[in-house]
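Listed after this line are the structures, all set down as structure tokens.
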Structure P
Amino acid sequence: MDARLLEILVCPVCKGPLSFKPAQVELVCPACRLAYPVRDGIPVMLEEEARLLDDVREP
């Protein structure tokens with residue numbers, strides 16, 4: 001994930017910062033507990049495409 005792109009992307013729900021999880025190939029919003037997939041290098045920033053994170057905190 002390009003660092004410059006990650007700096008400007010925000011969660012579409014809360015407008016908060018995102019972090020990239022390379023092992024899961026997704027962008028995570030810790031505030032909303034949502035994970036947005038990255039497919040073929042393109043972040044899919046649609047709420048209906050996001051998955052809800054488990055109660056277990058991501059490392």
Structure Q
Amino acid sequence: MRAKVDPDICTGCELCTQTCPEVFEMQGDKAVAITGDVPEEVIETCRQAAEECPVEAIILTE
């Protein structure tokens with residue numbers, strides 16, 4: 001699975017970086033996905049971050 005954050009939608013709330021810091025980090029005022037493939041051990045928390053994103057800026061692909 002891969003994760004991507006749409007910078008045009010992201011509001012910089014930092015919820016994803018708090019939920020799954022292994023995958024997301026802030027760069028300036030936007031969140032970005034910092035890994036290629038999401039590590040197996042954090043897939044569930046990555047999905048949780050995507051589900052909880054208030055503006056649905058996180059895109060997950062299998």
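Between P, Q, which one scores greatest on distance in nm of label points 7 Å out along Cα→Cβ at positions 29 and 45? Looking at the calculated values, the largest one is Q.
Work out the source of 29, 24, 20 here, i.e. which of P, Q gives that when Cα extents along the principal axes in Å is computed. That value comes from structure P. Starting from the value -2500: which structure in P, Q was helix-only ellipticity at 222 nm (-39500 (n - 2.57) for each DSSP H run of 4 or more, over all residues; to 500) calculated from? For helix-only ellipticity at 222 nm (-39500 (n - 2.57) for each DSSP H run of 4 or more, over all residues; to 500), the value -2500 is produced by structure P.
Taking relative contact order in percent (Cα under 8 Å, 6 or more apart) as the criterion, the top structure among P, Q is Q, with the largest value.
No value in this document is a laboratory result; all are computed from the given coordinates. Fair warning: this is a prediction, and the values are worked out from it, not measured in the lab. Cβ atoms are built from the backbone, for glycine too; each structure is taken alone.
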